[in-house]
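Input: structures, listed below.
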Structure P
């Protein structure tokens, strides 16, 4: 693993902990944001010299006990603590070929296409939309196959109007991208470089090293230009047999205004014979089996 990723992560998280939140009294002006190295070392119960070596990358194999102690000092949650352990002792992963492409099984694409009033799409590891049904694309262009969700939500001005709490939505996607990726994966490196060049907000969020796996479900409040405000629940499910793919399904409470809005969006979206056409990329194996 290239670079001092442990040190970058620890430094970023240390700068975000206010001394007063961990019982440290602040007197006068401080030259650095957050905690100083010696303060975090004290909270973790280790020497300042050792913590400095850890953050500077001169000790690349800290014990699990040390990592847990530092995580407690930083007030990391379970996911962030697990991420710190992964940085220190990364599990070997199967490398993908540089030109490999994520594909969706044809059966999965047909399944979501059959849901005429239920927006659904499949996303890949780096938040690419791999397949979507017509009503998902009608809900928002960000759910069009071939679109990267983070790039679209971050850079498309229409997305700022569509997502209520847009900046929080971007922050969640950035934290999910950080949690999902390998730091030296060329796909991730390229995406980060592109978004860093294009977006000031991304340049602020990425160095924070926030880590948050995508939630399995929740509620989104949306504002559609045609049907108005929507309150939709969403659920995410791992696609069986497909590494890192998630199926995302939006649904509304029956009888609500949002349910009626989805019905209106579904009108006129059917393909020949009244059945929506699948959208997205399917794997060669799946295509051959049709």
Structure Q
């Protein structure tokens, strides 16, 4: 049976990363050094950047050190009472300094699509192109009071311009700007992150950006706290504030409780309970989050 296009894309991306970072390929290219401590590259967020599941961190994707190049690929599923979310993507880390990433988001409206006038199972799609630059500090090393700080940009393009405009959005594409500070207090096994985000995005951009009544950037915050149970296992929580631009539907803040486990040095699996609040007039969108990341 033929695989759906998004699944084929994810499998191709994972296979591509596996081939590039196989032992033979690593011997041919010393740049794939894989020297980071386990889990200190974060996991893939819903936007494809490195961090937690919902929040962008100052981490740089891939397992490279400051003399190497890293590669990663991810696939994520979120199951909610009325909606389904899948995303997949690839990212490159350059010398633990620069991160370049791409993610494809697919939001299944299921039966809600009929109630919203879109048709049953209508799929909202968005592409996210992102870049991040580490500008100071280190997540693990150095002064424990000086975090790693990174600035990022995320350009988002909705594939559903008529829908975005119909719900009252001013545009179907937009750009977020982030500034993150992340520190792992190794002696206490605790990681803390905070991110400031300038954004116009409605539901992360899936319902467009801004509105006729409010089309200016707003400052939002993302916070994460994680505790390392062992070198391979971590638990934590995240909170992400959201703008509320659209008149037709309330938009709530997001939060999650997560657990991540490094199955191998290259494969990390993350599971979470997520609360995304009200989405397009349908309240109590709480459910499960599952993500797999290959990183080299």
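No lab work stands behind these numbers, since they all come straight from the coordinates. Fair warning: this is a prediction, and the values are worked out from it, not measured in the lab. Cβ atoms are built from the backbone, for glycine too; each structure is taken alone.
Comparing structures P, Q by relative contact order in percent (Cα under 8 Å, 6 or more apart), which one has the largest value?
Values: P: 20; Q: 16.
With respect to relative contact order in percent (Cα under 8 Å, 6 or more apart), the highest-scoring structure among P, Q is P.
Determine which structure produced the value 4.5 for distance in nm of label points 7 Å out along Cα→Cβ at positions 34 and 82, calculated from the coordinates; the candidates are P, Q.
On the way: P: 2.2; Q: 4.5.
Value 4.5 for distance in nm of label points 7 Å out along Cα→Cβ at positions 34 and 82 corresponds to Q out of P, Q.
Kindly point out which one of P, Q the value 1.31 was derived from, the read-out being Rg/Rh (Cα atoms, Kirkwood Rh), for residues 138-193 alone. Display every interim value, and only then the final one.
On the way: P: 0.99; Q: 1.31.
Structure Q accounts for this read-out.
Taking distance in nm of label points 7 Å out along Cα→Cβ at positions 162 and 266 as the criterion, which structure among P, Q has the greatest value? Could you put the intermediate results ahead of the total?
Numbers: P: 2.0; Q: 4.4.
Top value of distance in nm of label points 7 Å out along Cα→Cβ at positions 162 and 266, among P, Q, belongs to structure Q.
Given 1, 6, 12, 17, 19, 17, 12, 8, 5, 2, 1, 0 as the derived value for P(r) over Cα pairs in 5 Å bins from 0, in percent, which of the supplied structures P, Q does it correspond to?
Numbers: P: 1, 5, 10, 14, 14, 14, 12, 10, 8, 6, 4, 2, 1, 0, 0; Q: 1, 6, 12, 17, 19, 17, 12, 8, 5, 2, 1, 0.
Derived from the structure labelled Q.
Quick one: helix-only ellipticity at 222 nm (-39500 (n - 2.57) for each DSSP H run of 4 or more, over all residues; to 500) came out at -3000 when computed from one of P, Q, so which one is it? Intermediate results must be reported in sequence, preceding the final value.
Numbers: P: -12000; Q: -3000.
This figure was derived from Q.
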